[in-house]
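The following blocks contain the structures, represented as structure tokens.
What follows is calculated from the coordinates using simple rules that are stated; it is not laboratory data. Here the structure is a predicted model, which is why all the values come from computation and not from measurement. Cβ atoms are built from the backbone, for glycine too; each structure is taken alone.
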Structure I
Amino acid sequence: MSQQHSELRPRLPDNDVVFVVKNPHRPGMLGRLCTVIGEEGGLIGDTRAVFIGHDHIIRELTVAVYDAPHLGAIERAIRERTQAEILEIKDVVFEQHRGGKIAITRTKSATTVGELRNLYTPGVARVSKAIQHNPELAYDYTMLGNTIGIFTNGTRVLGLGDIGPLASLPVMEGKAMLYHQFVGLGAMPILVDTRDPEEFVRIVELTSVGFAGVHLEDIRTPDCFYIEDELVARLKKPVMHDDQHGTATVLLAAVINALKKVGRLGDDKLVFAQIGLGAAGYAIAHLLREYGFTVVAYDPNTEAHARAAKVGVDIVSFDEAVRADVVIATTGKVGLIEPSMIRPGQIIFALSNPVPEIFPEDALAAGASFAADGKSVNNALAFPGLFKAAIELRTEAITSAMKIAAAEAIAALAAPDELVPSPFNPAVHANVIARVKATVEAAKPVVT
């Protein structure tokens, strides 16, 4: 591969495919096959024998590749340089997505005429009339009290850009799957086919009646700021743009633990620099400022400056920003931060995916005391618990105090060798819910 092309790739391939291969059942055949795959840059994972015969053996080899051309090169090498016959190549991701990841299903069953009369007509009319007179009862007697609406127009899908609402559906299904898996919330993707921010707001306003909260996802800037602000003002239910606030919450948790690792938590002389003030960058700068850190920012887009200034973030030059004690970059520009720019002792978070502004190992080699990339900032640590707590409390908003409480809960559960814990640790989501609820309860005025 060319040097230019390789620089645009992650350091390791991460697209899994399964080669189903038939090999002569003789010594050295598997070794030769694996050697050829490795020489072509494939990263071998699982191997599984699915048939063992006297003359031949059929195996499934999971191999991580960079992209389609890389896969093609490995396929040609296997055919030309080994005695293996490729029977099939399966894309692991597509296989796991087949049929979708979520479904609308029932929670009750009508197996007798009596149950049908109670669950549907005529009994359902009593519940409908009760909700008509007291809308709050919908939280107890319908799906509303346990369901999130995930709204998108697909104009800024992570790593893909403006792909439209339909192509974004697999991403929205993934979010819905995580809501149910991690905190037991139902979630429904709603694809809004408009790029007009006001029309988007109006559609969400009209269709969110049956949801306890509104999760906004993958909306381009600056539209996302207007849309979220308007919906927060118009709807008396929690609204959160996850690309902004989920990212910021988990980043704050990562920052807290990074400062602990280098012995600088509580150092009030630290200056944080946010490079890039798009959706995630602005929210990160805002939440760090709310936490009490001194924050400056750089973004070539002057439209972003006024928004940052409103939350107490000063705009500086790129040269000033990259010299800060803690540098956080969300620009999408590969190689933006050169090793020569690193000062000894800096903390670097280069968060752009799939390739960061500087690889962590390069920053560390240049003298940084700590460095991480976007793989350490997984929104799934934050958004399920934040919404679950907000719904259980029936709050009308998700506040900075709630995000900070979630970040502290996440940070507290990281193991010594982790920056943040795994989202598969069930204690994370339980602790986020408990910490957020305790924070909200503590802030309520005391009635005497």
Structure II
Amino acid sequence: MENKPNASAAGLQRRDFIKKTATAAAAVAAVPLLRTPVYGQTTAPSANVVGANDRINVAVIGIGFGIGKDHLKGIHAKANDNNTKIIAACDLFNKRRKYAMDTAELTEGQTYDDYRKMLENKDIHAVVCATHDPLHAQISIDTMESGKHIYCEKPMTRYLDEAFKVYDVVKKTGKIYQVGSQGTSAEGWHKCAELIKGGKIGTLVWGQGFYCRNSVGGEWNYMIEPESTAENIKWEPWLGPVKKRVPFSAEHFHRWRKYFPYCSGLLGDLVPHRLHPLMLASGNPEFPKRVVSVATQNVFADKNTPDTPVRDVPEHVQLMAEFPSGYMISVTCSTVNAKSPGFAIYGHKATMNIGSSGERIELVPEKDFADEIDPETFAGLKPEDIRMHEKNWFDCIRTNKMPNANIELAIRVQTVISLAEMSDRLKMACLFDEKTRKITDAAGKEIAPITYGTLPLS
């Protein structure tokens, strides 16, 4: 760092005094990264407690191509490094169970088409849930109530009411819960929280994030495997709590992110990758006070893929969330334009530009505070990585500490996501009271949260 050549002696003395004062204050007022209680055991401990040096036996539920296969393959490959072993896998598609056997060296008796049967295995310590969204809540709850820890892919749940049910079970059982938003394990976001809490950017004003893609044939129009038939896939269990029951559909099975009964689209897939780190970076993640979201579909890219219906969910979404502290977050996600301006967090005194993988931070002072704050660059920070995020979960199981995408962060993020879906689909601004967990409109009228069966496409 260099002094500005035009800085006056008085300005330098003032900056020196402020730095010393801020350093002393930070030492006195140091607080944990998240203002949350340590996990407490409010029920009898499970018999399968994992010691610091014990192997963690893992099961994976949901082995679809993409994230499910990645967890299975990655955890198996890193078994020696993490002292873990995959001892069971579950999927409703027989082809994927065969893949699990071949990839993770499992026997036929170690694969299941009913996760509840699998949870009866007392040798399992921890479970990865990589199913589609409607199954997240019940699998998470059943897993923890069976005495096992859970890593659940984002979003936390399909709807808000079930997210709070999961939250309450985490608090009751004391199990280690991690959401699969691997950006939260990147060093940059934790450094941002440190800088913000240290007063480096002044009062927190707003954060912005983007996750934009483009596809000629439409996002999520994945290949439909020819083996995808009603004989090979258990369809009714796959539908789970969804109210709009439809006959077996390979289109829905493989491309479920396109359809509201199974997913909120961009809000459930891409938005969590931006919300989790932006909220973590504040140093004090809050429940939202107000959420507004607008989404559109005007390209209809699905029409460029033969024999596929047009999606229910939007192609482009923008949301804005206001928090009690005054911090605001803006997130834009698209499947029809890939231009992304980037991550930034703005304070009254300085701005932080952040690399898309949390690998770099550029601290830029506002000109009126240049005598008080030096520009700094933090490079070479560990970027987001799914293997590192899994390891964080395993480490926390052994130490009983809060993981990076823990339940306190997850429930706050899910509240923003769910209110954003309500805002767009019901054409309203959603106000939230964290004490009562109630949602109201601008006139103060209570609005029931969207859940299964609330709308025709749910």
Structure III
Amino acid sequence: MSLDYTYRIQLPHRPGSLARVTGAIAEGNGLIGDVNTINVGRDASIREITLEVSDHDHAARVADLVCALEDVKILWFRDRALLKHDGGKLDVRARRPVRTVQDMRDVYTPGVARACTAIAEDPALAGRLTMIGRSVAICTNGTRVLGLGDIGPVASMPVMEGKAVFYHQLVGISAMPILIDTKDPDEFVETVVRIAPTFGGIHLEDISAPECFEIEARLKELLAQPVMHDDVHGTAVVTLAAALVACRNAGLDLNEEVVGQIGLGAAGFGIASLMVDAGAQHVISSDPNASSHPRAREKGIEITSLEDLMREAKVVVASTGVPGLIKPELVREGQVVLALSNPYPEIEPEDARAAGAAFAADGTSVNNVLGYPGIFRGALLAGARTINHQMKIAAAETIADLTAESDLVPDALDPEVHGRVSDAVREAAVASGVAHPENTPAGL
């Protein structure tokens, strides 16, 4: 997987100097991205150049080539991702600045006592008078982080911070990472139950299967606020949206087609289950792990072999983490193939299309950041105590409706998309009878 490195370079301030630097970079097979001028002096200038390289050794070799140029110095070069993580990605900030004595009397003593008394008399007011109603806990034990596996809760913190950044930026929700240092489901559930009163929603993240299914089911039963494991349901929502768009582009109707899900891990089971709920004609799946089969059958998903799945399914989704699993000879004419494993898909889209697929894509754009911010915001605005399949389907259909003709999904950083998803989820919560308007928070 390629890396982005930023180099801060001092070079003579005269014609041709930058060309010499870029020539050395090209000689070292570095791919130039951003070029920013930091300082221009009489004799020298300082520029920051970002390169795509294969690994740290490659970055060092490029640095050696640049340093070999006359009168050129590299002041430093660093992995850009690590630069962006310096100091972490989150702050906790006050929404009500205190500038006067009157402000202090309003937000703290004596005024705060009246807010406390009001909540004690009517606990539902906590959603309006505190941050609880517009906050989410992102809970993990770090047992299945991205493609890195079981790296533990502390090493997973950059992922949790990233999730929280998108909550704040895209839908105005305050999200707090909660690192739970246990692999025992009972201890995990007990910990979340004890901290749950602080938050309006519980977002579960990067928990290994099958424990993630048990943990989510138990928390849904025990807690009054919405609980959702994003790896299961957020991924499923965005994948369903992508499948709807892909079917539209291929001239298919999902409700009339057999859908094949390859892989029944957390994401795969969530995708297959939501395809059932969304009305696919029939959902079949393959997974060599037999322990995943009873759960799928209980949901109405038929278990079959990979070869039979590829013969029967018109829409194929793969989320196995196994590069090259789908051989081109297995692809049928007119199929839709979504090979979602990153960074290396089960089949390259161009290979699937060459083998006859009507539409093929990989997982580079199917990012669950399109789903969870709007889903949770809609649930909080509805005062919903659960996130049901009607709300998830509404989110997926909205994402699909907002996708341009030439794309698979809309721009994940467009706040308008997330606002529309939030509205659709809130409306679905009301229509399906799980909304509780008395719990609607202020400030969202």
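Here distance in nm of label points 7 Å out along Cα→Cβ at positions 147 and 347 has been calculated and equals 1.9, so which of I, II, III was it run on? Could the numbers behind the result be given before it?
Values: I: 4.2; II: 4.7; III: 1.9.
The value was obtained from structure III.
Mean count of other Cβ atoms within 10 Å over residues 107-114 computed as 8.8: which structure among I, II, III?
Clearly, the read-out refers to I.
If FRET efficiency 1/(1 + (r/R0)^6) of positions 131 and 267 (r between Cβ atoms, R0 = 25 Å, to 0.05) is computed to be 0.00, which of I, II, III is the source? Structure of origin is I. Comparison across structures I, II, III (criterion: mean projected area of the Cα convex hull in nm², for residues 115-250 alone) gives the highest value for II. So percent of Cα pairs over 20 Å apart, for residues 355-418 alone, computed for just one structure, reads 56; which one of I, II, III is that? The read-out was computed on structure II.
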